[in-house]
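Undergrad: Each in structure tokens, the structures are laid out below.
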Structure 1
Amino acid sequence: MVDEALIDLTQDRTTLRTLYAPPAGVFSVVDMPRLPFAVLDGEGPPEQTSIEAAVKALYTAIYAIRRDARERMGKSFVEAPVEMVYWADDMRDLAAGNREKWHWRVQITLPVWTDARRLEASAAEARRELGDKPAARWEVLAEGKCVQFLHVGQTKNLPDILEGLYGDYLPQQGLEPDGPYHEIYLDDWSRVAPRQRRVILRQPVRPTK
């Protein structure tokens, strides 16, 4: 049974564009709806090898769901992007790049017709490939009001954008962080040149106390 409180992004194209195609190069505000995700937590500093392993495990766990979605949607099927969520006990460590103090998770949004049981069944189909890797979990996330920024280019520029977000934009708008920092990778980076890579930076916010 579909949870009617969840937004079906395959049917609501306006919301889809708002969430995943914001204007490039500027901060903008968005209200994030409730969305279902497959989530896998990571441990330790977010190094490339550990993140790639987590992404592979998550894609493996949801393979049956992706297969079913492709069959249901046909030519309208669009692969959901990989998303990473980062946080630290002191959010200033994000902008400063103190990665050893970060926590992180990898996640991929799922169709609204999925639930925890369907994710478990999908992972069970891939049990041999997954081995003893940690199990992905189904979770509904609702970040609420967020500030986001679409960056096109190399990731070496991200710390400067985050410094502008936390040091300038949020204080000027009377806002402060209200949850983990979030990145959405719109491209397969193995196929796209660094100067063309698109990543959305997203930060849940609330009025400054």
Structure 2
Amino acid sequence: MKYPYSDAVMEHFRHPRNVGKMDDADGKAIEGSPACGDMVAVYVKVDPESQKITDAKFESYGCASNIATGSMITELAKGKTLEEAKNITWTQAAEALGGLPKIKAHCSVLAVEGLRSAIENYEERHGLVTEKTPTTIEVIRRRLRKVMNPLTGLDIIRTEMIKDITINEGAISLTVDLPANHQFAVAIKEEIMEKLETLWDVKKVEINFTE
């Protein structure tokens, strides 16, 4: 059978490197949506002194290209400084895999975005953010687009699960259109907190659920 992928893509698809969740990650991020076809989660461990990525893992929900690029991106990231890893491009990943079909190029972009977002998460957690733009409602909405609504597989902004957002002197308050005792309420709250608490000028995040 002739596959539309290179031998390197098939090798990383069949035998992916660095696959799995990292419970003690220093930085982590999720990009994409299973409802849209592809999603990747990226986790990194960082040496605080050298600022080098000592380990990287990924979880993939998607096609062969998605799995292969997640495998390759984590391989390329290990041993690099945070700045070096930020500069890894999707074309580098695709070239390292011997090329990808044009229709699948977005998969390498998704993996690169996942790596950069995981690094950003690490930097925010450790006060390393240099460009300190004020947190706005649009910034919050952009972050919450990466929190999935398990009922639909789409994000909580697109599905209008967030009904109200206010910011007052570093305190964020928002309302989630879900009963507090719903089976997904705790998980959604944890994800929202994770996305917002690391913002440099945020002092408090309050999440309210509808009754």
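Coordinate-derived values only; no laboratory data. As the structure is a prediction and not an experimental result, all values here were calculated from the model. Cβ atoms are built from the backbone, for glycine too; each structure is taken alone.
Undergrad: Comparing distance in nm of label points 7 Å out along Cα→Cβ at positions 60 and 172 across 1, 2, which is largest?
TA: Largest calculated value belongs to 1.
Undergrad: Also, I was wondering about something else. One of 1, 2 was used to compute helix-only ellipticity at 222 nm (-39500 (n - 2.57) for each DSSP H run of 4 or more, over all residues; to 500), and the answer was -10500. Which one was it?
TA: Values: 1: -7500; 2: -10500.
Matching structure: 2.
Undergrad: Separate question: When Kirkwood radius over Cα pairs in Å, for residues 12-115 alone is compared over structures 1, 2, which one is greatest?
TA: 1
Undergrad: As an exercise: distance in nm of label points 7 Å out along Cα→Cβ at positions 68 and 92, calculated from one structure in 1, 2, equals 2.0. Which structure is it?
TA: Values: 1: 4.8; 2: 2.0.
Answer for the origin of the read-out: 2.
Undergrad: When distance in nm of label points 7 Å out along Cα→Cβ at positions 164 and 196 is calculated for each of the structures 1, 2, which structure yields the highest value?
TA: Answer by largest value of distance in nm of label points 7 Å out along Cα→Cβ at positions 164 and 196: 1.
Undergrad: Out of 1, 2, which structure matches 29 when relative contact order in percent (Cα under 8 Å, 6 or more apart) is calculated?
TA: 1
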